Structure 1
């Protein structure tokens, strides 16, 4: 019997958890929908009772999901948002109108879901649900208990065999395709795109943000096969930057166009990648209007201006500027460094870097060329982090500049601050887990000095 929050977390973390092991030790056979389908059936199929926006993509899917949920919430709907991984507590993954479930809710949900899991495991050991599957089931139960109008789901890994892919979506979106989790998803962009496109359902509209021609062709072919109407970024969904982001004002102004309608948004984060993700989110909400969930354009504009996205170019301190960002593969690091260079062009940049051991460390380090120095470390929350000594060796080979080593995130931050002036930029990135640890250290420090933009 689970009676406390601590017992609930212990029971859940005792399940098989692929998030804390390296994906290079896994294979596609580890991912299948049978377990999840059976678990949800034991719970009276809560996933069939809620309309969904389902979003996949190598990068940008979490941002797009957060924006869709915020736009719908601003439109007066009760919205469940399911994302992964979490920063500090696993219940961050399933929120309703931005509110996490209470500890009492977590206890009750855990008991219900693990009772169902135990019944399946007693029947067949291979049906024992994983940590991710249990959390996904808890999210569905919570959304049903809270009587949400819609749910917005971020795919965990891939798409085709992800446990979120049993939903019944009103609209799907694929934000981007780049190399990540290649042992599971495939070693070519076409193969990865095929896995992501596995969320496309017959007749359900698709918003495609994929720009690589090889990957885009796969998504388009899948949509055509499923007779799913598709809107393509840069063809049907257009983005124009009207005013660039600056440190003083901290917003970029963009104009979006879809189906002859225009949205003028002020986005509180820089870079074309975020503008594209906002466009994908707006296109998703636009599709929902004809399916009974309209949101006025003015409401979307107001919500976009005020949204807060932790670890998305998040400025934690100003003297020197300290940015935490969850970029974790070569493509997202490239976009991050580009944004820093474009919007903080004259300021020397020191990167604090920690990376998961299943990532392409060399490719990530190559994207850092041109920054002042790199301080490598490891995050401490899970065992997935690559050893700092190994990462330092890779950085020295592929980055080419000054590489320093710190034992842990706190030591990395202390070292970085001791080496730079107030006009420099410190950038903590390479992993959501690491960026979250830096964020926590700074939030607990009385020395933090972030002012409101003008």
Structure 2
């Protein structure tokens, strides 16, 4: 193509803004930059519910050389596709929570139908030489649907959340169908080597596939590349956020709230995968086993509400509120409340200020694809007085942020010991650990992640029938 970059067509459940102010994470940052460079289309759900269903008109917003195209879903589709199969079946299963996964044929059918409808609405927009990049667990079937509807060009897929072991994924009644559908993609990307290996092992064990060199797998006549691309953040941009007036205001508010106490901070969606209850139990153990911290530390958990319509999320909120009352009732004094939780959201700049005020950031998911909070915390720190990151061994970010204090989030003793070490860590050690993590965060940015995936996808020859 005479050296010109091919047009990019991205598909994700929700379409992010192209403005710098609204970027919420690695996906929005990486795709925004790539779409601007290449031109193209970003296609997804509008977030709106329409009774018209397949007859509803697509909304198109053009920003420069990029078209943001969204369609509505019916209430039946929202219930079956989004709240049903995607978040009652796939989300818990892929996060190793088979005990919370619910399987039913009706929501599976709606999930497949939505994937088919997205493909049908996307096809008229496509050019033969477009690069299609499909994102996340909402659209496992989309590549297969595009192939069936005639698209023969490059199609890649990236899974932002974990891919569980084959023994667990095989519990999903339609698990074999999903992985067969994933074979329609030329490149399947994962956050970690563990996720990639789990996918390849499923192909080999359950589909009779053959593992090939170069992180590829052959199933029948189809060869698919499966590679690891850990997602990053806009590190420089977030570091600038941390010294903005809004960040400084929130930093001072948090410091004022803590007084002369050391501040522990957690920032997560209200989700059972984040280990919020286990985290608070670890903090309680800190106060039990290291009583010198009573009255000397404060723990602020920011946990915006998420998917409140689902029973598991409502139950989590009740459990966390109950445990919060127990911990505060047990240890609080007239002038000290050890634990505070806020379920409201904050802007990116405000969060940067909150991170900067923290001596310790607790990032202890029970299972997470990557966890960008860990990277944002590192980017936001004051080089002269950086805080300490306490990180779950089950977060994808662990592979890059090895200088964090790594913990088993299921062990309250382990979390308590790490908190004690972090709170008492000398400045020189804090700086040394932070510099190593900063190099990792600034060396693998969202833009780098995006271009690495697209370069790999473009390098795959289109000589294997889809």
Structure 3
């Protein structure tokens, strides 16, 4: 396993039975001591190792999140002690400034039996400024990151539960009582789940039944028109590749809990990062196979993931031999290398792509690792790389203009950067692919395909359908 795969070692397991009274006394004492102080306090406590989605089921609501990569530490959270909402073209600069001030005012206290996991901000950004300006995306905006009220972190063997509060206005006597009750609820539920019991808030067994009532796929005729328009632009020399995206709308017989959909996605997402970001009126979730950037000190990792075919043993050789898919893939590799090279002392790029196998789709995959010549915040790297040609096109500006002008629906956070970062500038970001937006009795599913000169509209449409298949199955709308 690469040193960059995980930002935390796998330590020895800890017992799942906790001394709840001792932990409560520890927290009560720390909260009382911090009352009236201007700094924000983050208390980290030992917790049993369970599936991180458990916290979303225990305490559902606005500003919950899940970040569950295929390896390393997974996180879940509920509530927001602090929230940074972003708008406009300076969103990256505003995020860095606001986060720097927040981290500077943050005090972290770790229980002696807990594993320290540094504070992190979790969230995402829209594909482009203004892409989330209309429904159903309006509440997500151009970007949003939160410092969770409750954060659960687990590497599968040991876990930490953290509570974050503001000393000035949240730690009077009623406030302390409220946070202790919230913590009691979380600890009791996590302990019950670790013991094999049904945690409060679990979905009933009947919830695994189909909830999809009707599926409205995107119109094939409109898709064909868009692909032909892109091919004409390529023939005229205006671009080399544009990624076209569209969405399906699923009518639900009843609202479905995000944790339920995430649990159903788990079986087919071993090589993907499962994620969710909850807002008051909807939840954006999915299982993305594509990392945008991981930074740990001066070491970074990214990847090119472009060129696709339906899963199947015989199809892997077909994909590797496809001139069209190899061309599409190479455009992504070249742009990533071109943008990173000036910042790096060393850059490692395999000469040939390999196969990344998912449940329904095979992708051409090139992992790229590098050493930075000087320190760079992960947000600098996110801004530098996004959007890669895997979700935008070549050249980038021409592709983005076409997407803004010609796509029928706004992408919102689909294909945007999602992830986390800490006070040191380390972080892990993925590209928000294989996604859906849950809103009451609707689910909006998004998928795209890279269009080059010899793309076949029907085959590209079929590719987008393949990419939606796992989410449709998770909603009970297909196998």
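Every number in this text was worked out from the coordinates using simple rules, so none of it is lab data. Source: prediction; values computed, not measured. Cβ atoms are built from the backbone, for glycine too; each structure is taken alone.
Largest in mean count of other Cβ atoms within 10 Å over residues 274-281 among the labelled structures 1, 2, 3 is structure 1.
A value of 3.9 for distance in nm of label points 7 Å out along Cα→Cβ at positions 122 and 386, calculated from one of 1, 2, 3, originates in structure 2. If Cα extents along the principal axes in Å comes out at 70, 54, 40 when worked out from the coordinates, which of 1, 2, 3 was used? Comparing all candidates, it corresponds to 3. Computed over structures 1, 2, 3, distance in nm of label points 7 Å out along Cα→Cβ at positions 114 and 394 reaches its largest value in 3.
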